[in-house]
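Listed below are the structures to be examined.
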Structure I
Amino acid sequence: MKTHYSIARAAVALAALAAATPALAVPVMDGTADAEYGEALSTQNTNTQFGDAVNGDPINGGGGSEIDQVFARISGGRLYVLIAGNLETNFNKLDVFIDSEAGAGVNSIDGSALPRGVDPFSAGGFPTATTNPTNIGAMQRMSFLTFDAGFNADHYLTFTGGFERLRQGLPDELQFFAATAHYADLTDGTAGRKGALGMQLAQRGLPNVLRGTTADFDIDGDADGSDFLIWQRNVGAANPSRLLGNADGDDNPDPNVTNLDVDGDDLNILEAAYGFRNDTAGFDANYFAPQSQGVDDSDVLLGPTLPGLAQGDLIDKVYATTVGQGSVSPGVLRTRELEFTLPVDAGDPENTFKHRDMENIVDLQLAVNNSNTVGVTGAGPYNTPTTGNPGDVTTGIEFSIPLSEIGYTSGAIKLMAFINNGEHNFLANQVSGTGILMGNIGNLMPDFELEPAFAGTNQFVTIPAAATPAAGAIPEPGAMLLASMAAVAALGVARRRL
């Protein structure tokens, strides 16, 4: 009987551990500030001069980039950060600097002394050795940027998103949405680690691809009879959107007839797509980029899930070429978008295929949620505090990185973030901290400590050291695992006594 009591006690212990959900210990990587973050570390006071997002789509929010709030915490051996706001899908950048190592890092950016070629995107494309022979990248374009006193940047991350073109200009060109991340270690001079970390093809960190058809006139994820009825009712309509049956986007197909663009061409597209459903879509067809603001719904466009990926994971060349995950057999990719992550092809030195050579060397996790439509406004004045509601914004760009990858040992971590243009050389007026109460900073890299406009404020936030769990607090995942092992061991001992 005593043995049965021991088994029962072990079972109760396991049940109690299962009830203590580890999800309460760390944020979910979904682009939303979960309760686990606690209060915001900063709230913006300056209206954005980089446009305003208006339509609420989680990918293509309607134009506009802003930082409304910054949330962050240290937990479970990782740094979690949520920059609440929006990042326009025109390849604007969210630049993030992390001060996490005592006695290391840089207080001012000197491009000649830091890694070259970090996110070298420029002039609408990704350069090659021919177009960028000196390997200029983000650090070189931000030379002379100086941080507040007491802030020494050790690590750099930059995030962007837009509609990429694979094999651009070739017969098999493919356009798709991708959010991408790049990294650089600023503690080792020009030899610092750097790289394109990877991409995601869907919103909120979901491990999905996007699939759809312009014949889905009612935007419900399929092409069926209801779409045919929409087309039939609007044949010959003047200037209709896709919602009224305009599948090809043609607003004047017949030069002798003005603005009659729901016609047989649109019906042909519908017939070819008839029977398509997002929930049963395959990897090999119906690629879709949600570019039509106010018409496309990225949540409707969610297609199949990439195997072996969890929410928040990045897609890189390692995943793309791993049999059973990204690829279906050696050298064969599961879906065409994954080619984007591969190294430059030896037979394509000018990289006409647009490969990016991505590898997640720091185990970064990411989630982008561009659905915010509130917060600061996209109009002036910029020199007086906003009348918007930035304190209500809890969605944006969320990332997580292991503390070991940023050299962290103890104490607080400082973080600075700002919106930049596509070439990292024209700063917006959206900066972490309380704000700068001015228009766009522009292409003259500022000294955040000395410039009068920033006097008396810090443009970084301080992330407190991980707190010691209080009695009765929900344990971190590592503690949960150890306690579970102990309970299982107790159960094993009880069984051996039978």
Structure II
Amino acid sequence: MAARSGAQYLEGLQDGREVWYSGERVPDVTTHPVFAAGAQSIARLYDLQHEPAYGDVLTYPSPKTGERVGRSFLMPRRQEELVHRRTMMEVWAEASCGMLAQSPDYMNIGIMSLAAAHDILAKADPRFGIHTLRYYEICREQDRCLARVVPTAWPQTPTKASPPSTETFPYLQVVAQQSAGVVARGACMLATFAPFADDLVVYGGAALQPGEGARALVCAVPVASPGISLVCRESVGRTGGRFDHPLASRFEAMDCIALFDDVLIPWERVFLHSNIELYNRLESSVRFLWQVGHQVVTRQIAKTALLLGIAHLLSDTSGISGLPHVQEQLGEIVTYLETLRSCLRRAEVDAVMGANGVLYPQGDAVHAALRLFPMVYPRLIEILQLLGAEEYMMIPSASDLESPIAEAITQCYQGATVSATTRMQLFRLAWDMVGESFGARQQLYERYGAGDPAHMLAARYLDYDKTAAVERVQTLLETAHRP
């Protein structure tokens, strides 16, 4: 099939999958009013692969067939390939305004990172290495859309300290083995993007304890598999039109819980099973976060650049751009943006060659950006709030501009440098981020999507190589008595 079109992607979602929203089963996510806009936005990303201006940027010749396949599947072996991959990710990130936190390129890279380290999985069982590499090739050649679901991320469950019963749902685990595969039962939280994916990749989460081998599962399974149900949260998207909700009407990435009710997972889709020791160190061993972090930081840069543009235009059209405190706030956004870009640049320039011949973005640089963004993102939104101030309290809608009082409204909202209509549209765009539930969900995801920020910062300190810094201080102390 090679690189898919948007129409082919949408057709793949019409597979009878079991998706639940507000207590009712969704018959078709491509046409349902809550899901259709999100599906269409992702379809447009796939369509870009076939536009002459982007074809060579977004795709590359398959090493197996020579057909064009998605560049995010590329297994990079040279620095220029990392740069080419990042350029591809920039196109998709900018097309989605950085709002789709798990656009398809995220797990395309994720499954590539597992396949690149198939020899590590093969140490647990030779079949696991073979399965992982073959599945990656299938995903690349068929341009399958994947969503990652984390089986052990269930922090509020009171039974976390002990292995749960197989008769209850809290944790996904293997409850039986058959000649055809393993049977899994339980729940995965959080399954972001799952309603829009072809397959669910079960991978990662908290470390397991002795006796929890049934939960040490890494696998892939079609969303439409019998026994899988996706229970979605209340929508934060908007159907009122793009004038009123330019972001919320297009870019909702639905979050849900994935329930597995005795789901048969074929052996060829099982990449790890029962091995607790390898499961607990798998992400670090395959340098998963180094690779997918390359995509995440690229998306975060696109999002920050968008917020800078909004902030600049808000101040300019309101006639406050000359105020020193406003310039300070805008300069703060610029500083964050360029810091992220610097991290991304270092990640590519100082990329690390693995023993497998695969090039990995430099880990410290990736981690620095990933730990920084959750801290600064709330501040970015606060700056937008401060710049718009009380004007957010009443922003006319598209319907108001089509009403008999439209002329009076436009007289009230005339901008310093733009028309009243443009100024109102700009404030509607900013409101999506600072006042709507869509923006609140975006902030929640950016702060906690990669885990608890405090825990992640602490882990970064513990993992970081502090040898050079400590030796510098020790040398200074040892020579302090010398003249």
Structure III
Amino acid sequence: MNIQESITQLKQFRQGLFEIFPKRAGALTDLLDALANNTTARSVVELSLNPLFRYGYSSVYDGIDNFFEATSTEVASTERREQEQEIIRMIVPLVPMPQKFWLLGVDVTPEPRLFARTLEDRTFVHQSTPIIGNKPITIGHQYSGLVLFPEKEETEPPWVVSLSMRRVTSREVKTAVGAEQVKALLEDKTLPFGDDLCVQVVDSAYSAVKFLGRVAPYNNLVTIARIRGNRVLYRTPPPTEGKRSRGHPIWYGKRFDLKDPTTWDEPDEVVWTTCTTRGGKTYTVCIERWDDMLMRGTREFPMHKHPFSLIRIRVFDSDGKLVFKHPLWLIAIGSRRYEISSLDSWKSYNRRYDIEHFFRFGKQRLLMTAFQTPDVEHEENWWKIVQLAYLQLWLARPLAEAMPRPWERYLPQFKTGVASPSVVQRDFGRIIRQIGKPAAPPKPRGKSQGRKKGEKPGCRKRHPVIRKGAKGSKKTKMSK
């Protein structure tokens, strides 16, 4: 793709966003530009000091508040999903067609709001911690992200194309929300994902029956999920000869305990390959695959109807010793799973870690979790704005000029020829000044009247923290 085509795509995407914003389109596009160009602001209001933001600081919050406007409370959720699909339809045609299959990823990330006592629907969510012995939890919200992994070389930066960001409510499970996001993508007739071969890579939390049972029926989708090393699986039972006897049909065959090698059969395929790390070390990789495996399901999700392939990956050093104590176990489930080789399954799963880079970059450089608000709807709006700012950076990557700092000149990422998200962010201001903005400059409208004399808004209502449990949600006493 040449430079002019990249400029045209970026302009079209920005113009499309400008047209779908219901109100304050000018302030919102300026806010997106200031966020994508941010290198100094540590809070959301500081974005008003960015040269690309031409409005006053109050327009920052005004734009966030008016990012989405529902016609009524009853249809707000449906209309928000429609806006989300409209943005997806804008960005997917700009993604280059893959050579083999579309690669998708789903994962969740926390929004810590420990002290936001006036914020609704806070609950205990998982948050990783490097300190041994601490519970990896926090109080706040959780957001589920669906991303598309564009094809890249191994040495290129970990870009993703963010398609959907949804909040996981206290009444929902993250795996169910992720399955709904995938369902909306595959069932959209205007997108290519309903017909082309798609592969999604997910972590071990998504190897649960409630997630796999929801996505397994899609014929063109193959799910590659990591599973824990203590799971018990089953082989496909041998076919019965003659007339079937009375009683329940046999759904599961020989037991396959991942902790007990004595229960394993010989693998159906063994592949040896090598991999080289960024540090230059070369390792030998052994990939073993067992076909037609089964896991126990439920009445709602009969998993005996969805066989899968089990894959074990072990990594050896030059002396033949294991690099990792435990092997990596993967499953590939879907009717077209045999079109994905064992090597491609392993390489595809390795791309899953790029979504972690997206979450980290969003929180460190795009202020993803820096917006403090007592309104859940405004928080969800902000996460959408961060998603769109990242998409602008992705579209602008061919236009960015590498501007390494003196101590960064010899880093590998500046030798690949593809700009990383942070490099594009540094140069985004120059790009916007060259291609222009879709909105006209703002015009002063005088001073706001403000509140009426004697008006007192009163205190906001305090909401309790919701603790999820097996028998429904429980409210704790941490609301005071």
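helix-only ellipticity at 222 nm (-39500 (n - 2.57) for each DSSP H run of 4 or more, over all residues; to 500) was computed and gave -8500; which structure, I, II, III, did it come from?
Label of the originating structure: III.
Name the one structure among I, II, III that relative contact order in percent (Cα under 8 Å, 6 or more apart) of 19 was derived from.
It must be structure III, since only it matches.
Where is distance in nm of label points 7 Å out along Cα→Cβ at positions 35 and 147 largest, in which of I, II, III?
On the way: I: 3.3; II: 0.8; III: 1.6.
Ranking I, II, III on distance in nm of label points 7 Å out along Cα→Cβ at positions 35 and 147, first place is I.
Kindly point out which one of I, II, III the value 27.1 was derived from, the read-out being mean count of other Cβ atoms within 10 Å over residues 83-90.
Answer by label: I.
Where a number appears in this text, it was derived from the coordinates with a stated rule and is not lab data. Here the structure is a predicted model, which means the values were calculated and not measured. Cβ atoms are built from the backbone, for glycine too; each structure is taken alone.
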